[in-house]
Structure I
Amino acid sequence: MVSAMERNWRARGRIALMGLLVFGLICTAHAAAPHLEKRWLFVWRDLSDPNEMDRMIARFPQAAADGYNGVVFSYKIAPEKAAKLQQAAKQYHLDLIAIVMGGAHNRNDVEGVLVRDALFVAHGQMAVFVPDNPTEVRNGDFENVSGNHFQGWSFQDDEGVTTFADHEIVHGGKTSLRMENIGRNEGHHCRILQPIQLQPHRQYHISVWVKTEGLVAVEPEVKVLASDANASISFQTFHCDATQDWKRYDLCFNSFDYREGLLYLGSWLGTTGKLWWDDLRIEEMGLVNVLRRPGCPVTVRPENGQACEEGRDYEPIVDPLLHPWLAWHQPPPLKLTPGTRLQDGARLRVNYYHSIIVYEDRVTSCVSEPRILEDWRQEVKQADELFHPAAYFMSHDEMRVMNQCALCQSRHLTPGELLAANVHQAAQIIRDLRPDAEIWVWSDMFDPMHNAVDHYYAVNGTLAGSWKGLDKGIGIVNWNGGLKGKNCKFFADLGLRQILSGYYDSDEDGSGIAQWQQNTAEVPGVIGAMYTTWQDQYGALDAWAAKAWGGKKANPP
């Protein structure tokens, strides 16, 4: 028989074993869904619209049920909804995080790119722009064709397979270029190109007509590359619907210091459908979206050395249609004053700065312009007065044009040093006004494995060292989804806290954020995750939160 003492020891052993099993299950659960201090929901909508405010607030109950404890959104909200916002946030235990410092308030404060010595010739009361080295596109109307081969173009993909001469569907003339079934090309490429001559530091306009039918996974592009095809000269893109009638697109670029380039049109990633091109033109132009601020001076110099003064010899040069997010419109005239000293036929050389677009509508503010800092100060104050956020989120990301204007150049700093100084100043604005608030910023512009590199779009110089503007009081919202956290050690070594910015409109089951966490399990300072949707998609809130932190049960508010 088993003694009472032995039965007692066995019972104790079973209890201990059960305790170890329970402890093991708890540890496993926490390994799968680690405790995260910051569990944020990102909202990217126009919240100056009261209806959008109501839509955001309506998501608070579900967010709270899923364990979210913060909401990130623009500082620019409908003021009449501020009280409702604060009440709902308090009810559902959600911190409010204000996105600020997204760009310039004044259109003249975007970063400007130099045009040097553009030629204008005086005639009567006007000085007319004249390209002194006109750029020409050979066979841009696609009329000169032999079979399916277009004359004047030095390269054409898959003649008679993916590229065709179409004599029935045209915009003008008797022939257009048709691209079809691009996926038949091994690399899913369909391109046609020719070399073009450029005048350095000039402003150019491309126009083209495009028609589509049943396109699948095809983004038509027109681009100008360096003659070795290893660098971009133009950066603007455009959107086509899968099926659309003929539509004109206008693109603009600056030639920088290039004297020649490669003009491409086509698709670099396509499958099925049809795409037509016609009536392609390229021309040098002057004064479109000319910027006027001290950091972007305009000068007019007669070739004969005669004195020339704004207000005395010519009217102030201003583009009344200035719109940095729209690339092209009719250029403003250069008007001469009634008492001008310029003679008829005088040749004038004009220097000015203009905005450039990256992708469809992205522009970058000047990181050196003092007026922008004052604008940002007002944003922080506005958010504080309306809803007193717990944290501020600085919008330094994807800054693709930098160190081009005269003001930036006068500082004799690299783009990385310019950005470091700017983010330091921005953080100080928040500290001056709200010393109790947390400060966060996107990761990419300070990440040497992301955008803090050399030759980043139209950034003039290297962005290396931009991270030196960060201090330990600035948190990093890390969105390098390609690495899924493998870059986090860099910021951890700087002593910075990090939030993993996942979802990005594709991680429907949360497997992506789970991989991020697995990759950062040994990285100190990863304290949060943010469900980040740019396309207003919230269907994965539950599943994503469950993988990110186990939902509400793992981390109650």
Structure II
Amino acid sequence: MASIQQTPQGPVLVLKESALQQKGKDAQKNNITAAKLVAELVKTSLGPRGLDKMLVDSLGDVTITNDGATILKEIDAQHPAAKMMVEISKTIDTEVGDGTTSSVVFAGALLEKAEKLLEKDVHSTVIIDGYEAASAKALELLGELAKVIKPDDRESLIKIAKTSMQSKLVSEDSVPLSKLVVDAILKIVEIDGDKHSVDLDNLKVEKKAGGSIDDTSLINGIVLDKEIVHSGMPTKIEKARIALVNAALEVEKTEMSAEIRISDPTQMQQFLEEENKMLKSMVDKLHSIGANVLICQKGIDDIAQHYLSKHGILSVRRVKESDMTKLAKATGGRISTNLDDISANDLGSAETVQQKKVESDKWVFIEGCKNPRSVTVLIRGGSQRVVDEVDRSLHDALMVVKDVVEKPSIVAGGGSPEAYLSTELNEWAGSYDGREQLAMKQYAEALEAIPLTIAENAGMDPIDTIIALRANQSSGKPTMGINAKEGKIGNMFSLDIVEPLAVKEQIIKSATEAACMILRIDDVIAVSGGPGAGGMPPMG
């Protein structure tokens, strides 16, 4: 083992006896193989014709999805290099929301090409330099290729959302859903001068199995998965004036342990009446400022419920803090922490507040808010699995629309930018001498992995497709890409297949960084001991 060295004085041990060490080519080969396996795993789910994966966890829960990030999160990779691939998909998912599968496939392709160069004795540092230079050039070319749009150009945003959904389970319903996604984002967009920004925390997503995907709807307000506290209260209120209260409508018990000595039965009566009076005055206060709906973050005492229902105030209790914040934004109300200083100005307003039955549950819908800064998407679908997958698909679509609103540049989809970059980078690499040129050419080839995989998943002949695509690209048609639905090559812009520039840039950055990081490792030391530690094969 490399960590032991014989000297005239006897052996010198640097690592623990049980430590495993893998050096040089072996370590690189092992890491590259693990990373390539991760790419193989998600490869078949890329593109509009990609297939789904069924993931079963240790408890037997089933997830059916073709969302790259979800697949990689659920598989619980053990090998250290595989974990790095999972990390890039997580980063892309939180950063731009889409393109997770593409980035992993591209990183896998970069490593596969690097392996060929390593076998020809090209040093990994040279490969890394070539890859980084090619990546910088690719980003520059992408910027030139992109088309700038207006951040509130609804037509283009709908195309973006639709393209994102084409590769998901919801592709059949992508037209109504993409309109819904764009409407939701445009409602919560915040404009500061020329800058548009979107905080997805202002969008509430509720899921309920039942109905079909068509029944998914956008609500101009908030849906609370709670029911009204008292049966005597009205279940629907028009022209609602809503009090948002973050205080309990209960008589507070004192902190100290105190005892009240009662010598006369009438005193007992007085004591209880005093408690009632306090609760009644709380409710009267709400009534006097004109509130007819009460949304409370804490508890509401039974007696207070009785008074509230007498005044006809519809009340909901124990509402989550995050929902209270969204309600304040949606209704324009202010959250009061003390009933004493609540005033009519603090009330929020909505057209209707109504308790509706959603399957077997009763939920409260607060709808028709005038200018809501916060809205709700209610997802429906045939079964829980479908609803979960619709939720994941909508998340990606919402994220890509947000990306374009914040950075309004788009490129064609269907693997066309990758094919264009591949052709351009190949020519560009020709102007370099030295070994880096080899790495740059391999980078250009690796980019073709994305259109190639889309074509393979659509059952097209990969070789014919790539040849036809190259021919189109070199004759100056940069928007030609793969029309997977019809199994041929087409102009992506005229087919409305467009993607955010931000997503494409992130794919190139993340995949290049991950590949270079794995190529930099030439020594793996597993100190946990035992054969196969850290997902490594036993070594003698």
Structure III
Amino acid sequence: MNKFSYLVLAVLVVTITVFSGCTLVTTNQQKYMSQIVASATSADGNYKVEVTMEEFLTYYSNYASSYIQNGMTNAEATEQVVNLIINRKLFVDYLKDYKDGDQSVYTLSNADINDVWTEVYNYVYEQLDSYENEVYDDWGIENETSSNDAEESTDTEFVGRTQYEHEYTLVNGVLTKVENEDTVDEDVPLNPNPFKSYFWQAGEEGTTGFTSVGAVKSKLTEYSDGLREEEMSRFVRDLRQAESYQNYEDTTSWAVFERELNRVYEIQLDNKYIEKYQEIFEDNYVLNGDDILSLYNSTIKSQMELYSNDLSAYNSAMGEDNSTVYYHPTQGWFYVSHLLIGFNDDQTALIDEWDSQVSNGIITQEERDANVEGLRSQLKATARDSDGNETDVTKSASEILSEVNSTLAVYGSDANARINAFTDLIYKYTTEASFLTRDFDYAIPFDEAYDTMVEEFANASREVQKQGLSSVTGLVYTEYGAHIIMFTGVPQNASITGENTTLQDLWNTPLKSSSDKNMLDLFAEQVTRNDYSVQQTHIINQLRDGMDIVINKSRLSDYYAD
């Protein structure tokens, strides 16, 4: 079932790096990070949650700036961060203890715990990978994975293309929940710890350490245990520095690493309880069609009042985020999808360096452009299989364009078939993973005065639109790489009045041509998300009711100051 996603009492897995020096500094740092800056205590005094300075700083560094950018004062942002931490602690404790009679409702299965450990292991592997270039540089060995053939890094995971699965459908005009087969939650054995192989026991005292650099270096091959051991050594080195204020008695390499493993595990475990709560909420949730229509009609009326009298506001909204615009007073925009064969990180760094050299008069603009043209001929993408996993097939931009053209030719003038075939090729080759998760394609204005895309992309899009639905461009080069662009349609209004809209109207309004997702699905998600938020807020307010919540403003005085 397609699950909606949103931020729920978010927590980031981060390591706070602190500096250690003499014993006095370490002791003072320990006292500073461990001090309690806020607490919430029940009326009977039997239950209490506390917020340490370390927890506060972790959250503050990741959330405060966005709060302040949205208009909060420093003091308001500080208290918002504190309440975010308290709310999360209260809510997770509630989920762990909640029972229906004698039965725990949110008990985690072995499969759930395995998911938690998988997240922990993924976090560790990401940390180890971050040391790879450092190790190669220090050892004077060329890192082949950092060559110009390397894939562009991305924070978004590539996944295989699947058809959209409706959570709700219409049966004789009545909103009906789609019943998917329940998967059996097998009592699988717990994941083993894959990291102990990086450690070895030395001496009768059982201290834990690493093999020597020389021994590791002699075993080095790409992603060999030798490389991983050295990465682990450096990871633990930095962990040891980060926890220096704690004054732990057990400071062996394994103990340092295990503390980090357990710290991240506890965070991910709490996340899993919240995820379990969300799953149970969704399984038991009954969506009311009238609520969908009410939200849709109120949204459309609001947008009609704004956009019908202010086309500049409409054009601005479409350019900023067309996924939030549901009423279109004019046919001034159209949709395109695209396949990007992007410059990798090393190539982008070269272009930045050439731009800098042009600014400093070292090379001319013509020389810079010639250099970039040379990079364009090197653009490549690695094919992915139907599950989104990379294969050993790599093609140049021109080879991918040939595959696009030959594939689309099979479908002749069947626009829908061509759009779907092109979408499959996007999933197969694109280096822009974020495009795959969009509910709507990119919106392009007919009037270039409203362009928000780079000039080359926007102009090529307008030209291909003239050729008709499902037409594609050749290779269009921008600062991001080579694009193949397809014209996929124009915005549709499910309602032009904001009144008398039916669920069928919403069902008949697709979000984009290459997906079965429609306006009914979109607003069903919004209503569900709103109701989820209301229920969660209600629970948290109940948990906070009667609790004595204290914020030690003197300890947070630096963060209250304007």
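Computing P(r) over Cα pairs in 20 Å bins from 0, in percent gives 19, 39, 27, 13, 2, 0 for which of I, II, III? Can you show the working numbers first?
Details: I: 18, 42, 30, 7, 2, 1, 0; II: 19, 39, 27, 13, 2, 0; III: 15, 43, 37, 5, 0.
It traces back to II.
Comparing relative contact order in percent (Cα under 8 Å, 6 or more apart) across I, II, III, which structure shows the greatest value? Please list the in-between numbers first.
Numbers: I: 18; II: 27; III: 21.
The structure with the largest value is II.
Readers should treat all values here as calculations from the given coordinates under stated rules, not as data from a laboratory. This is a predicted model, so every value here is computed, not measured.
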